[in-house]
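Listed below are the structures to be examined.
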Structure 1
Amino acid sequence: NLAIAPDGTTVAFAVNEDGLSRVYLIDTKSGALSPVDLPEPGVLGSLRFPRDRSDVLFLSADTSRSPSDIFSYDLKERTFTRWTRSEVGGLDTSTFAVPELVRYPSTDDVTVPAFYYKPKRKDADVADARTPVLIIWHGGPEGQSRPSFSPLVQHLVNDLGIAVLLPNVRGSDGYGKAYLAMDDGVKREESLADIGATLDWIASQPDLDTDRVAVYGGSYGGYMVLACATFYPERIHAVIDVVGISSLPSFLKNTQAYRRDLRRREYGDERDPVVREVQERISPLNHVDKIRCDLFVQQGKNDPRVPQSEAEQIVHAVRQRHDGDAGAVWYFLALDEGHGFAKKANRDQALFATVLFLREKLLK
């Protein structure tokens, strides 16, 4: 995300500020720095100058209301021209939800930023018509939720009337090295307090329904949703775990060898007895007896990162608690997928099943 004008007079670059992309121009002669406001807040894909022009900058940007589109910026006039309008199935994008950046306190003087999508109140005349909530936890753990286009989020907010909250808890990228390292190793136990802080923020919003809170997450986000179900069981109504970690020690044992040491730097070395004790204590699989909510697990059979065994063991354990009842957990296993769903048929089926699960478990 850096481009130099052909005549060398201008450098353009983008930075991540609170999850939003911000473009700046530097005058190479004077050193003056000028911000460029995007047509709509979002996430920059790329930027570049044409080979033979230094007065116009091209960029691609993804926003909450539009997939990636191409714009040009006239450096002299300071105006944007939009060149593409990405396909959204003929829908009116002006009706799509735009998130609000919110912040709330957690333990250890940590402040958690989150993007909040609020549906338009369909029952405006009903004073107590509180809104159900879906929390989406990003993976990584070093990932970051940003306001890019999500068909699922827009459907949930606009069509189903579900509020969606995307927190960037400690350990997330985009907020500096200190914040990124706050969940490393045994510090992960303290970082789980950010789940409680997120639920407390929801409880502080008078229009949100604390009795109808669901969680969704993939990979490490899948660990987070299972942690929600086991460590905050009375506050979670439904869980969707996509290729998630159910036990940190077994994950580190069974993940592909090429990435094991890399993950030990993040989660801690399970061969160290002190670290192992913490990992066992915060592994959802060891607290299955606390789960009270409905659970939907999605997994790829050929996943080299989070192996199928992580899904199988949590599904089996929950079903055993219900005397072997297969209906106690929804389980979607894609036989021809790895870490996540790459094939359209599988993506569609997982998406439709996710919406059906939320309709059945959160909205009824």
Structure 2
Amino acid sequence: MIKLDGMLMIGSAGANVGKTTLACALIKKFGKTTDITGIKVTTIKTKDGQCPRGGQGCGGCSSLDGDFHITEETDSDSEKDTARLLAAGAKRVFWLRVIKKRLEVGLTTLLDMIGPDTVSICESNSLRQVAEPGLFLMVESRSLKTWKSSARNVKEYADRIIVAGTSGFDFDLDRIKLTDRKWTLQEKATAIIMAGGGSRRMGIDKSMLLIKDKPIIKHICDQLSGTFSQILISTDDVEKYAFLGLDCIPDKIPGQGPLMGIASALEASANELNFVVACDIPHIDLRLVRKMLAEAQAADMVIPTSGNKKYEPLFAVYCKSSLEAINEALSSGARKIIDAFAECRVKYIKLKTKQLTNLNTMEEYEEFRQKYDAQV
């Protein structure tokens, strides 16, 4: 899988649902301040001369010579999708026609031409099977009854499914952010980082352990920035974390554990949806987090589980609707987070193997640090 944080990929549930219209709107929005490369990918199953849409087609598929072909669009006056992208303000636009089995090779060749760090907006479904973009949006129409197969194959990877109608899209484009050449989707939600201090197993404050000369808690903040409209630090040591430039929320009553920290931060939060994360989880899977936030629409809490029903309450979503049950648990003398579960609507989701990494020992910290150093 080729990781491309600078690519915003747009797929579609069917033909003529507004994929190119959305791409053009985003190019117009961001192209004023950043050079955007437009990309259209046509994936061909086999070289048998058949148009994937049926019928005679435009000849683009049947005329393919080799496994793939890359064409740069130079005419912005026609009605072709690539011309529309260029007219919208893209710096350059490319059309990649490629045999499905050679998608990765075709993409790699294109990246060699434009550079892997190029900021791009790409129209494709199938490319999502070989590339992980910074953001993957899919467009569907209210009138569409059945999704085409290429869309069904990648639907689970969509960061957001946008519905196109006669009056436009059911989505605020201002929620899409481009920061440091990386695409993100800002959620109307708060991230709460639990910075509780020392660790019994490590004997030191894990939040301040360094990775690439930055404390772990700063790495976590950097990953969450742009995705959340608010970030809070749950801590009783406000001065220690002042360097982050974020609101620090002390416990209402100190010394009562993480449940009190969550309750105090939920009261201070500006949003109904809240993602709570411990300061010893250095890598945040934002796609997983977005799916958890979506699941919270019908729950008070979304709690991941891993192996033998082990709960992960410090990588979880808490709605403000859970606050009453949490406060009641605290009033009864409870200190464990799971003590509040019984009075809440809890959605449990099963984590995949190694989807979540906690640094509980110095050995685990050193292993992660070395892997991170090797990747950067």
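Any read-out appearing in this document is the output of simple, stated calculations on the displayed coordinates, not a laboratory observation. Every value quoted in this text rests on a predicted model; they were computed, and no experiment measured them. Cβ atoms are built from the backbone, for glycine too; each structure is taken alone.
Could you tell me which structure in 1, 2 was used to calculate Cα extents along the principal axes in Å, for residues 86-205 alone as 46, 38, 16?
On the way: 1: 46, 38, 16; 2: 56, 39, 31.
Structure 1 accounts for this read-out.
Taking 3.6 as the value of distance in nm of label points 7 Å out along Cα→Cβ at positions 110 and 350 derived from one of the structures shown (1, 2), identify that structure.
Details: 1: 2.6; 2: 3.6.
This figure was derived from 2.
Which structure, out of 1, 2, was semi-axes √(5λ) of the Cα gyration tensor in Å, for residues 102-277 alone derived from, given a value of 38, 22, 14? Intermediate values should be presented prior to the final figure.
Values: 1: 31, 16, 15; 2: 38, 22, 14.
The correct label is 2.
Please compute relative contact order in percent (Cα under 8 Å, 6 or more apart) for structures 1, 2 and give me the label with the greatest value. All intermediate terms of the calculation are to be shown ahead of the outcome.
On the way: 1: 11; 2: 15.
Sorting by relative contact order in percent (Cα under 8 Å, 6 or more apart) in descending order puts 2 first.
73, 44, 42 is what came out when Cα extents along the principal axes in Å was calculated for one structure; which of 1, 2 is it? Walk me through the numbers on the way to the answer.
Values: 1: 71, 56, 44; 2: 73, 44, 42.
Source structure for this number: 2.
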